[in-house]
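Multiple structures follow.
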Structure 1
């Protein structure tokens with residue numbers, strides 16, 4: 001029985017390990033995040049405006065509910081570590097600068113000169129703020145500095161408002177606003193090509209002609225105040241200054257992505273342990289039910305000698321305690337080994353001054369309580385009936401089975417089967433409940449094997465759909481401001497560019513009923529060759545908007561209904577548009593409109609904010625260099641690089657967890673099949689010994705036992721597929737997020753892995769059990785009853 005106990009303990013250990021890893025990692029991230037927010041005064045509300053006078057801050061600070069308010073200047077800039085910068089000759093390239101040939105997009109934010117920041121304070125890893133009155137010193141974000149091996153005293157060239165300047169690094173810092181450092185148009189960090197910089201307020205104001213003005217506001221809200229009321233007041237005051245609408249930290253890009261990841265970990269902490277521990281409870285109940293069936297007469301004797309039902313149940317609970325100690329202890333030990341490396345992997349993306357990792361007591365207590373409760377419930381359920389039977393009834397031998405002719409005994413069929421085969425098939429037919437329980441147990445383990453393998457193929461399908469079907473361009477170019485459509489001729493004239501399409505992006509707030517999203521409205525050519533919307537090649541509707549299904553489901557909106565779109569380009573214009581279609585997209589939040597229709601709604605000429613380029617493969621480097629030299633170009637995105645980055649991210653996060661789960665599912669499949677083989681042998685040892693006495697060969701006896709197991713395994717494979725498909729659908733639905741939605745796509749490889757895993761586990765179990773069958777002690781087996 002030891003092997004059976006270890007098999008169930010292994011399943012419990014898998015569930016406990018996943019629970020410990022998920023809960024510990026999630027709570028470590030949450031604690032590190034909250035500590036950073038509190039210590040460095042992360043704002044509650046943010047507002048971006050075109051230009052507002054500094055004196056306005058006095059009015060804002062007196063608004064009801066406002067606790068602390070701080071203005072600043074925030075601007076985009078281009079940086080370069082070597083070579084020309086957007087058409088400017090970099091005369092500083094050899095003066096203490098590092099080498100990086102590609103253009104760098106950056107965000108530069110003002111720092112107060114005579115006092116520390118009130119909100120969103122910096123944590124300095126090296127150096128400190130620029131000196132008082134310094135015009136050419138900056139603080140650089142730590143991820144960017146580490147990517148380029150920059151430190152205090154190094155220099156970087158920048159184009160600030162059209163003027164080339166050489167800036168010296170005074171400090172390397174982390175900000176609660178950029179724990180997850182993303183460029184405005186990206187969904188994944190690129191630390192080499194996007195950086196955040198901080199400069200003295202007066203220096204930045206002079207560079208961008210913002211003396212006496214601000215364009216960004218941060219606010220914290222009093223504890224007893226309504227955040228929505230404060231945001232409404234801010235919008236009313238700042239609307240005349242080109243406000244893009246206030247938003248709280250839940251829509252702040254860094255906080256939002258961390259929240260998404262924490263939600264995924266929360267799902268993992270619920271769904272996966274529930275599956276594993278549920279399977280373990282099922283196996284435990286099956287094991288004890290069968291063990292108690294064989295020990296029913298012994299239980300009756302104990303009852304006759306005065307033992308109470310509770311004493312008998314407590315005896316089997318001690319057996320459960322052994323399983324729980326092995327399973328929980330093993331799961332916690334494995335969790336200790338894996339949890340910290342998993343948390344440190346997340347620390348590669350989330351940048352905290354101090355990553356507060358500790359094996360969470362809550363995780364341990366939760367694992368122990370839940371697993372123990374489920375284990376004890378399964379034990380009591382399995383033992384209660386036998387323990388409560390009257391001794392005389394329990395000591396009565398089981399009623400002999402009723403034997404009758406079946407279809408197996410029909411003369412036309414019987415001659416096809418040898419006697420051992422008929423014995424095997426009759427046994428399955430006469431014990432349907434026992435056979436069904438075995439099939440379900442094996443099916444559950446095979447279903448977990450399919451669940452562990454399906455995401456690998458599903459993610460490949462998702463990325464192929466996104467970067468082969470939807471994104472057909474090679475480069476995405478974003479301009480530093482709106483440009484007339486005829487300016488695309490400059491891009492078409494670049495040698496090596498074979499095709500160009502322009503697009504327009506407008507920041508908006510999408511509202512339906514009480515839900516809203518802050519995102520970009522994409523104006524695309526109606527019959528775009530380089531950007532397919534959805535899974536079909538149908539052109540965009542001439543009117544109305546097209547939403548991704550994830551966005552439409554969250555807003556509870558259907559095609560034909562109206563949605564409110566508020567433009568955040570400074571005009572605060574509100575439009576009511578009809579949802580023309582809902583499309584399936586695996587990544588991001590899609591909101592699309594016909595390019596011409598969007599320009600008509602905005603009462604603008606044909607205007608673009610960027611372009612997609614198709615480039616000859618052997619001339620991409622040359623095209624890239626020419627784009628770098630154009631002052632109008634704000635950023636250049638390479639689609640192949642974007643695909644590589646998201647593959648790396650998914651491999652390090654989602655697939656990292658799924659790999660562990662796949663290995664556990666494989667181990668559990670073997671444990672379940674082997675457990676069934678051991679139980680079958682224990683239940684039929686006397687029958688098999690009787691057959692040996694009657695003259696059956698060892699090979700025939702092994703054939704009867706293993707043939708029955710083989711039939712049950714084959715019957716369990718379709719059930720395993722059905723269970724695996726159900727588990728996969730549940731996990732896919734639960735883990736959908738803004739960044740990406742792993743599609744519910746199951747390839748033949750996933751089904752093959754599940755089936756082969758079960759068959760391989762059965763083959764190994766038979767090999768291990770063969771020695772027991774060969775060494776079967778006929779005399780001892782016949783004495784068991």
Structure 2
């Protein structure tokens with residue numbers, strides 16, 4: 001009995017400890033399907049006090065008030081880089097009032113201090129009257145101080161008072177994550193990189209433009225923003241990040257690089273607008289203060305007052321800056337270099353004006369802003385000696401300016417006539433001569449042109465043979481005209497399509513689907529049909545293919561056959577996809593035709609980024625490129641599996657029968673059996689296999705090459721060159737290639753390459769064997785012959 005009593009006491013003790021730990025919260029286990037429940041301020045504070053729970057999942061069950069916490073009393077959730085918050089917090093539509101935190105020099109200050117996990121997520125939460133003072137600290141926001149990775153969605157802060165030294169925002173201080181459907185109102189003050197919503201927004205690592213980092217989408221801000229440098233109504237500094245579909249009405253005041261939406265931009269600003277008062281000294285714009293990136297399909301309706309390089313849209317457009325399909329209204333007052341659209345437009349030589357459309361590009365823009373200035377004042381551009389603009393206009397009556405450093409002046413009556421703009425190549429809804437993207441529209445009541453997304457009701461979408469564009473009811477495409485109507489229309493980039501007939505494009509000038517600024521994020525099911533004679537000469541542009549850019553993890557192009565395609569571009573060129581930033585290409589092929597370009601040129605896909613997947617695909621065409629040229633993929637940083645190429649490939653550097661450069665991608669269970677010629681780093685399968693910017697090395701596994709090597713100074717039968725890349729269980733035909741060396745792999749005679757035992761001994765999964773697996777990927781149907789794919793769904 002005594003033993004049983006002791007056991008009972010021990011059990012009660014354990015249960016007591018377990019209950020005590022869970023009693024910090026209102027219920028749940030913290031697991032994904034059983035979140036910890038938060039009902040009151042004490043439970044909210046307990047999250048920050050217990051760093052071992054920062055990878056758990058939480059849900060707010062009631063509105064709570066944190067007014068009892070002052071100074072540094074509240075335990076910030078995720079206080080430093082290690083550990084960070086990596087779980088989820090669902091606000092459940094509830095609010096947290098009176099969050100107050102005051103610090104002298106703390107970094108990463110907010111309700112959540114530091115978040116650093118791609119799966120971390122804060123959602124459905126509102127903050128009422130937050131008051132956060134970070135002193136001289138950096139990365140200060142009401143909700144999140146530093147969002148290194150993760151997502152904040154459907155959150156807001158109202159009547160906030162947020163301050164710090166730099167990277168200070170009304171909702172998030174420093175972000176390289178994703179912020180969607182959020183807003184902030186109140187007062188924000190800091191020295192540098194200060195924004196009404198986000199102080200500093202940046203893309204995270206590498207050169208993959210499509211990765212889901214540094215994104216601010218469908219957000220807005222209001223209130224007052226004050227700073228010294230890089231001051232924006234919505235975002236202070238946008239460093240290679242993306243601001244899309246967003247707006248600001250926040251009054252913005254600063255010293256230099258001051259913008260109504262973004263202070264300093266080296267990323268993308270698209271489909272956005274500002275309507276506020278903007279004041280500053282140098283580089284002051286109604287939308288963007290300084291632009292080193294791209295501003296597209298955006299507008300400003302702000303009143304702007306500054307000293308030097310002052311304008312209605314962009315104060316200073318640098319040699320790397322582009323402005324397309326945008327406009328400005330409002331009032332502009334400056335002293336030097338004052339323009340209705342742009343104050344100063346810089347040339348590639350570093351002078352005061354753009355010299356060509358290659359730099360300082362301003363295209364298809366207009367201004368109707370009233371402009372007052374002293375020196376170098378223009379209705380459209382204040383300072384731009386050589387006219388780096390094309391197809392741009394300003395209203396000489398509304399602006400009060402008869403001269404400009406670029407563009408054409410028109411009367412108000414002329415500016416109200418659509419033909420003024422269509423004649424200059426502008427793409428309007430309802431016309432196809434200048435494209436099918438429907439960028440511009442006439443307002444229903446008449447007047448100046450507006451952007452498609454500003455029209456109410458929105459312009460009608462093209463008609464297809466059926467469907468409504470949903471995943472379970474895709475648009476049905478049966479003709480060349482229907483295919484051509486997709487273009488880069490922003491409203492169709494998320495839609496779903498299905499081909500129901502073979503389509504012949506002979507004699508049809510296809511515009512191409514999607515662009516870098518409007519990547520395809522839907523699905524396209526070829527339904528085992530064929531598109532023939534796709535002929536596209538881009539005139540030297542990047543990202544060229546039937547799909548120019550694909551850029552979402554859920555995007556998919558599948559079951560499509562291209563025949564006789566002729567595609568020519570500059571960088572990232574493929575017959576099917578120019579750049580696969582994210583998403584999948586499945587069971588697609590190209591036969592015949594020619595793909596030409598400079599760098600990253602592939603028979604099917606020009607460039608496959610880390611979030612891209614190419615599987616069960618094949619290529620049998622001609623490819624002519626310079627660097628990173630491959631039979632199937634030009635440059636691969638993603639995953640390529642179960643595919644082959646019989647293409648003829650010609651290039652200069654990093655030239656391969658299947659992939660030109662594999663860096664740091666994976667090439668699995670694939671082969672090449674065509675012809676390849678190049679100068680340096682030429683391989684039968686892969687030209688160059690390497691790591692990239694400190695990432696993991698390129699991997700080649702269970703692959704072979706029977707490619708004929710026609711030329712090259714530094715060549716390999718399988719791989720031309722490899723730096724830190726791994727090659728495993730892979731072979732090349734030394735007789736077919738004429739090469740006895742390779743940077744990886746094992747050379748075999750033709751007879752050995754056509755014998756099943758060669759590959760079985762290396763662990764390849766063949767039919768009629770189970771030792772190496774049961775997927776039945778490979779077979780040699782009748783010896784002697786090279787291996788081919790045997791598995792269901794693999795290309796034949």
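Taking 1.01 as the value of Cα Rg over 2.2 N^0.38 Å, for residues 244-291 alone derived from one of the structures shown (1, 2), identify that structure.
The value was obtained from structure 2.
Out of 1, 2, which structure matches -0.66 when log10 I(q)/I(0) by the Debye sum over Cα atoms at q = 0.07 Å⁻¹ is calculated? If you can, show how the numbers build up before the last one.
On the way: 1: -0.66; 2: -0.59.
For log10 I(q)/I(0) by the Debye sum over Cα atoms at q = 0.07 Å⁻¹, the value -0.66 is produced by structure 1.
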- Query: Which of 1, 2 yields 4 for relative contact order in percent (Cα under 8 Å, 6 or more apart), as computed?
  - Reply: 2
- Which structure, out of 1, 2, was distance in nm of label points 7 Å out along Cα→Cβ at positions 132 and 700 derived from, given a value of 10.4? 1
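Given -17000 as the derived value for helix-only ellipticity at 222 nm (-39500 (n - 2.57) for each DSSP H run of 4 or more, over all residues; to 500), which of the supplied structures 1, 2 does it correspond to?
Numbers: 1: -17000; 2: -2000.
Answer for the origin of the read-out: 1.
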- If FRET efficiency 1/(1 + (r/R0)^6) of positions 532 and 668 (r between Cβ atoms, R0 = 41 Å, to 0.05) is calculated for 1, 2, the one returning 0.85 is structure 2
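Laboratory data are not the source of any read-out in this text; all were calculated from the coordinates shown. This one's a predicted model, so the numbers in the text were calculated from it and none came from an experiment. Cβ atoms are built from the backbone, for glycine too; each structure is taken alone.
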